[in-house]
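Trainee: Dropping the structures in below, format is structure tokens.
What follows is calculated from the coordinates using simple rules that are stated; it is not laboratory data. Keep in mind the model is a prediction, meaning the values are calculated, not measured. Cβ atoms are built from the backbone, for glycine too; each structure is taken alone.
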Structure P
Amino acid sequence: MPPALLAITCLIVITFCYVGTCAVSPFGSCRKCRGFGHRLKTDRRGRLRRGKDCRRCHATGKRIRAGRWLYNRAARLHREGTAE
């Protein structure tokens, strides 16, 4: 099997896996707060404390995946373009 064909096959498999992930679980953990919804701070003694709410995910701890965002955009554009 030529290396180019192997690379293309791997990319197709990875793409289908990501599409499946976006379909099954459209939301992932927020990268900034790691899914906690807030930052962790330490006090003077080194104990962990709850920090401010995450501004990126609005304290939900979740974000929409890029593939799902693109799918939602395309579906909305198609729906608005074909509406009577």
Structure Q
Amino acid sequence: MTMTVDQVSADVERLTRKLMTEDTDRPISPDDTFVELGLDSLKLVDLLGAAEVHFDMEVPDEEVGSFVRVRDLTDFVLRAR
């Protein structure tokens, strides 16, 4: 099934919001960094794990450090599918 950019973006936002502990109602922009959204490195690993399950894909270990902004994860999912 092909997902649109908007669908992937909305799903990434929802997965991210579930892991946010502060200001959980704030708007999430593709240019927001995960640090700005309150996700530390452990929560980022949790997010990537949730994304792997949700989107049925795998994030290679060497790629983990490349996810800085919400857009980075959205773009990765779109490339991986």
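Trainee: When distance in nm of label points 7 Å out along Cα→Cβ at positions 55 and 71 is calculated, the result is 1.5; to which of the structures P, Q does this value belong? Please report the intermediate quantities before stating the final value.
Mentor: On the way: P: 3.1; Q: 1.5.
Derived from Q, not from the others.
Trainee: Quick check: 32 is what I get for percent of Cα pairs over 18 Å apart, calculated from one of P, Q. Which structure matches?
Mentor: Computed on structure Q.
Trainee: Give the label, chosen from P, Q, of the structure having the highest value of relative contact order in percent (Cα under 8 Å, 6 or more apart).
Mentor: For this comparison of relative contact order in percent (Cα under 8 Å, 6 or more apart), the top structure is Q.
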